[in-house]
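Values in this text are rule-based calculations from the coordinates and carry no lab data. Keep in mind the model is a prediction, meaning the values are calculated, not measured. Cβ atoms are built from the backbone, for glycine too; each structure is taken alone.
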Structure 1
Amino acid sequence: MRGYSGDPLERLPRAPFDRDAARASVREVVAAVRTRGDAAVAEASRRFGGSSAEPRRVSSGEIASGRERCHPGVVPALKAAAERIRAFHEQQLAEERAAWWRNGDEHATVGEETRPLRRVGCYVPGGRAAYPSTVLMTAVPARVAGVTQIVVCVPGMPDGSGVHAATLAALEVAAVEEAYECGGAQAIAAMAYGTDTIARVDKIVGPGSLWVALAKHEVALDVGVDSFAGPTEVCIVADAAAPPAFVAADLIAQAEHDPLATALLVTTSEGLVRDVEEALAKEIAEAPRRDDIEAALRGQGRAVLVDDLERALAVADAFAPEHLELIVADADRYLAHVHNAGAVFVGAYSPVALGDYVAGTNHVLPTFGSARFASPLRVSDFIKSTAIVRFDRAGVERVAPALLAIASAEGLGAHARAIEVRLS
């Protein structure tokens with residue numbers, strides 16, 4: 001983008017899709033599940049995922065079996081990650097949960113009380129890979145917030161063997177007792193409206209495919225949802241001193257998620273671009289998910305050259321990535337100039353993979369540019385506030401002139417009458 005002064009978004013890639021067609025397809029699935037329940041879930045599963053099964057509750061015995069079926073190191077690792085996630089979100093709780101009151105005087109009190117949501121649905125992706133980490137990232141903060149009914153929907157393995165063992169182990173670590181083998185847009189609809197198998201929830205959180213993200217958008221008038229957390233994105237802002245192997249590894253780490261993933265390098269150094277391209281070729285040749293990586297990099301992978309780091313940050317800010325890495329000298333100085341990013345990873349030894357698993361921050365992050373206005377999943381997503389108003393007659397008398405004037409200006413006489421009748 002050297003010498004280019006136009007809108008950076010015109011030259012930056014995101015996963016292409018026919019928005020109208022995708023929304024129409026999702027809308028059809030959601031409407032069917034809303035009216036016909038489990039049968040429609042089974043039809044959608046057969047149509048999109050190859051399974052004809054209705055949603056199935058995962059038994060407590062099956063959940064417990066996960067710990068035995070996993071590699072011996074997986075459960076301790078999940079417990080360690082869960083503890084870091086719990087500690088981070090408990091800090092959020094301390095800032096979010098406290099009720100407060102403002103006493104203007106003894107005649108008028110206003111305040112706010114917070115309460116946890118009662119029933120929350122957590123969507124955990126599956127199919128292309130298993131995501132036990134997403135169980136922790138969604139269920140642990142919900143538990144910290146005080147949610148008592150936590151529901152997880154997760155697709156089964158493509159071979160029909162049920163839910164992945166590591167995901168089952170994560171359900172146990174997160175103390176989730178209600179989980180269903182059910183995925184895709186149909187799972188979102190089932191949690192939103194309820195079926196004979198799955199009771200409706202108050203809010204749905206969690207990442208997923210483009211179809212899952214669109215389904216959350218479709219049901220948002222009837223149930224709470226978190227951010228648009230669709231196919232993953234990484235933008236790496238790097239200077240000439242950035243280690244090419246680090247940059248290449250981090251681009252690949254996100255590209256392996258999905259052929260629709262986006263991986264950007266924004267740099268001032270042509271030499272770094274050449275070195276990263278060489279490192280990518282070597283890494284991709286040995287990568288177990290080579291096809292997905294190559295598809296993502298071919299479709300949504302770019303190296304963007306800019307004149308200086310200020311321009312690099314402006315490009316990143318315009319893109320508003322899910323993940324932003326700053327692999328530059330004096331990275332903390334540039335952090336202050338970042339406005340739009342789901343999560344920022346500062347310095348060469350802070351790869352996105354840390355946030356994906358063990359840093360403690362949440363990996364459910366806004367995508368598709370929604371980091372301009374949306375935030376990571378956090379404790380506040382599982383809490384709702386209620387405003388409290390308590391006046392006596394003297395308090396009403398004090399504010400009545402202002403209220404009556406405003407009600408008159410709006411032409412809402414009944415509002416004025418509600419005060420007048422109390423003072424007559």
Structure 2
Amino acid sequence: MTAGGAVGTPPDVLPDPLYPTLGQPGLDVQHYDVRLTVPAPGTPDLRSDTTLSVRADRDLNDVRLDYSGPRVLNVTWNGQSVPYRHTTGQDATPDKLIIQRSLPAAQDARIRVTAAGPARGVPDPTLNITLGWQSVPATPTQPGANFTFSEPDGTHSLIPCNDHPSDPATFTTTLTVPRGVTAVASGSRLADRAHLNGTHSVTFTLTTPVPTYALGISVGTLDTVRRPDLGAAGQRITLTDYFPTSVPDAVRAPYARTGDILTALSGWFGLYPFSTYGSAVVTPDLPALETATLSTMPVRSSRERVIVHEVAHQWFGNAVPLASWTDTWLNEGFATYAELLWTQAQGQDAAPLLRSWRDRLRPGTRPLTATTRAQMFDATAYARGALALHALRTQVGDDAFRTFLHTYTRTRAGQPTRTEDLLHLTRTVLGPQAADLLNAWITQPDLP
């Protein structure tokens with residue numbers, strides 16, 4: 001992997017068994033330059049200007065980006081306007097922006113797409129919610145707001161992209177909003193420029209490749225809480241949280257532990273893969289989401305254990321991306337196990353947590369590889385995944401387990417990862433008996 005870029009998608013990954021229409025085999029998006037204008041926070045209206053730096057891993061007859069967002073105004077290829085076709089999901093066709101230019105293997109191109117209009121989301125695979133650009137209308141007690149909530153496939157309802165985790169990329173995000181409105185995105189802030197028309201533009205850069213669903217954006221009248229920088233193992237991590245002004249102190253309090261959580265988890269997982277972290281608290285009744293460097297945290301999820309879970313995802317899911325949506329346990333199992341590591345770091349008994357995971361599986365379980373969308377985020381992905389890791393740790397001991405985790409996060413960073421990759425690493429680092437144990441937890445119908 002070159003600095004600031006990511007490896008291409010492995011050739012045998014796409015089409016994804018659970019999302020066969022997402023992504024284009026052979027297309028490697030290396031960087032997204034996203035420029036969004038939000039004229040009226042709290043409404044779905046957007047103006048977008050997105051430039052994709054792409055490379056072909058094989059000969060491509062055309063480029064097919066996932067897209068179901070606002071109306072396309074223009075498309076350019078290396079600065080020249082090109083013909084395109086936008087299929088909108090009707091008549092069983094996938095949402096694609098098809099750019100009618102060939103791209104030979106190993107060749108690069110810069111594709112720029114401008115669009116404007118209301119952003120419509122896509123349905124979540126299991127919950128009765130819409131993914132993508134979220135609009136929170138103004139109320140008598142709180143101004144309007146917007147934010148992204150996209151896992152697994154909501155980002156293409158906002159911008160054109162290769163919307164599959166096997167193609168992680170870096171991001172530069174510029175948000176133009178009315179003066180007095182706070183705008184924040186994944187990554188480190190580069191600039192905040194005021195304009196004569198009463199708006200300002202804030203730019204963030206994310207130099208570690210992440211999946212498209214992990215792009216985090218939050219816009220609104222927000223209180224910004226800067227925490228003391230965290231310095232450990234030669235790293236300097238800036239910590240900043242963002243709260244709607246209506247959120248009370250009791251909801252904000254758990255976020256003060258974020259630095260301690262990062263320190264504890266870094267001891268197990270290795271160097272934190274970014275230079276900044278924080279949470280953007282939102283008011284709608286949604287699950288928490290590990291948007292990169294800027295976790296999206298609903299008020300209802302503002303609890304210490306949930307914060308731990310989303311911090312852990314910065315390693316597992318964001319820095320180490322999935323190759324396939326069938327392997328969500330590689331994200332959720334590790335993040336769930338982080339809750340136990342934090343519990344023990346506080347000197348507390350982890351036995352109740354272990355019992356709760358087994359209790360969640362009493363109605364039934366399955367092998368860890370998901371075969372349907374409904375299984376992607378079920379109890380097995382979370383609880384059985386965590387129990388599998390605990391069994392591995394119990395067999396090999398804490399020192400070997402820590403070495404294994406450090407090796408995993410270091411060697412798989414930016415690499416689309418499958419269960420087979422984890423098993424291979426287990427065998428290499430911990431030996432065949434450990435690999436056999438983990439394989440039993442992965443493949444047996446019932447709990448070992």
Structure 3
Amino acid sequence: MKKFEGYIGGLLIILILLFGKYYLMSDMLFFRLLIGVGLGYTLSRGYLGFAGSVNRAYNTGSTKLMKTLMFMFFITSLFSTAVLFNADASKFDLWVNPINTGLLLGGILFGFGMTFSACCASGVLTDLASSLPRALITLIFFCFGVFIGFPIQNTKSWITESWFTTETGAKIGTKGVYLPDLFKFDGMQGYLGAIVLTGIFCLIVIFIANAYENKRKNNKTYYGYLSEVMQDNEEQKAITESLSKEALKTDFYYKFFIKPWSLKTGAFIIAGIFVLLMGVTKAGWGASTPYGIWFGKALMKFGVSADAISAFTKMPAGPYSLPFFEHPVTVQNVGIFLGALVYLFTAKLFSQTVSTDWKISVKSGAFYALGGLCMGFGTRLSNGCNVGALYTPIANFSLSGWIFLIVLVAGGILGNKVARKLNV
């Protein structure tokens with residue numbers, strides 16, 4: 001099987017392109033599919049994930065991923081300025097989320113849940129390709145959590161209103177704090193001050209992460225994380241020039257299709273994809289809302305009407321009636337899953353990876369379900385997941401993203417403490 005995986009990967013790429021070209025209803029949907037494939041491929045090959053930023057640090061002492069995410073947040077916000085500068089920010093679908101009780105509770109709940117499922121809203125899609133039982137259980141309950149959270153998200157003022165707001169937040173209706181509004185005096189429409197403040201926030205997190213990691217090393221409780229060690233070894237590995245033709249051929253394939261990317265390489269590519277997405281769609285990266293719509297669509301298969309679902313969720317019936325592959329973010333999410341599959345096949349890792357995680361206990365399954373439910377419901381309180389409430393808001397210069405990061409970490413620590421006590 002393994003010797004044919006590279007060919008399957010190539011065939012999968014061709015099928016994705018044909019599907020996007022001839023089946024999807026518009027060029028924009030095709031674009032969304034390719035964006036998703038790029039995200040999924042990069043997350044998998046770069047061993048990147050938002051959930052690991054807390055879980056790796058707590059369990060192994062390594063804060064390398066957290067520091068890489070800070071690097072990614074900064075360069076994405078910097079690159080996003082190229083799209084936003086000299087433009088009317090209120091014309092963009094910016095994720096300048098409200099700052100309120102929902103943001104705090106949702107962040108804690110999401111951080112708590114991602115401990116048990118070892119993934120987040122985007123990570124569960126890549127994990128479907130490599131850890132199907134865990135990811136599938138998580139995804140089902142994630143969808144359920146989003147669905148039952150819809151009516152609360154859409155009706156409660158402690159989720160929709162904001163304690164603080166600025167001009168742009170008020171204009172676009174999200175009522176959050178848009179950092180450039182605080183620096184209109186800087187001669188650069190506020191973006192210079194916003195970039196500097198974002199950089200300061202990133203440096204503060206990196207400083208705390210370094211202090212924590214050094215403390216773990218001094219206490220002899222630093223263990224390192226396997227994929228990070230592997231990535232470091234790959235970075236230090238030199239390719240000699242005195243290779244046979246067959247070795248060169250093998251080495252070429254390894255270098256371009258198998259070799260894991262460093263965390264920073266992955267961060268650069270994700271940032272580039274994000275800015276491309278923003279430039280074309282005028283919106284950032286979101287992932288979790290379609291999960292609730294999927295759950296509603298599943299109910300419709302059992303005879304529940306779109307109007308009944310609309311009445312329960314306090315939202316229009318349109319998204320539930322819309323064909324599956326006509327919802328832009330749904331197509332993008334499917335692309336993330338396919339992108340992860342492309343990497344596993346082209347890297348010849350599929351059979352090796354999928355055969356390692358099939359046996360799960362009832363206890364483990366129950367905690368995967370709990371993790372998915374907590375994350376899904378939490379996204380409705382905080383108006384987003386690790387991409388919709390953390391990454392995209394920070395890249396969109398929203399103060400809410402930084403507040404979400406704090407409570408997310410708190411929830412992750414709490415979840416890991418509970419998991420350790422319960423021996424999960």
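Out of 1, 2, 3, which has the highest value for distance in nm of label points 7 Å out along Cα→Cβ at positions 55 and 343? The partial results should precede the final answer.
Details: 1: 2.7; 2: 4.4; 3: 1.5.
For this comparison of distance in nm of label points 7 Å out along Cα→Cβ at positions 55 and 343, the top structure is 2.
Mean projected area of the Cα convex hull in nm², for residues 15-70 alone was computed and gave 4.9; which structure, 1, 2, 3, did it come from?
3
Given structures 1, 2, 3, which gives the highest value for relative contact order in percent (Cα under 8 Å, 6 or more apart)?
Largest one: structure 3.
For which of the structures 1, 2, 3 does the calculation of distance in nm of label points 7 Å out along Cα→Cβ at positions 23 and 167 return 4.8? Checking each candidate, the match is 3.
A value of 14.8 was derived for mean count of other Cβ atoms within 10 Å over residues 151-158; which structure in 1, 2, 3 was it taken from? Source structure for this number: 3.
Thinking of 1, 2, 3, which structure, once helix-only ellipticity at 222 nm (-39500 (n - 2.57) for each DSSP H run of 4 or more, over all residues; to 500) is computed, gives back -7000? Here the read-out was taken from 2. When distance in nm of label points 7 Å out along Cα→Cβ at positions 271 and 375 is computed for each of 1, 2, 3, the one that comes out at 2.5 is 3.
Have a look at 1, 2, 3 and say which one yields 30, 22, 19 for semi-axes √(5λ) of the Cα gyration tensor in Å, for residues 79-318 alone, as calculated.
2
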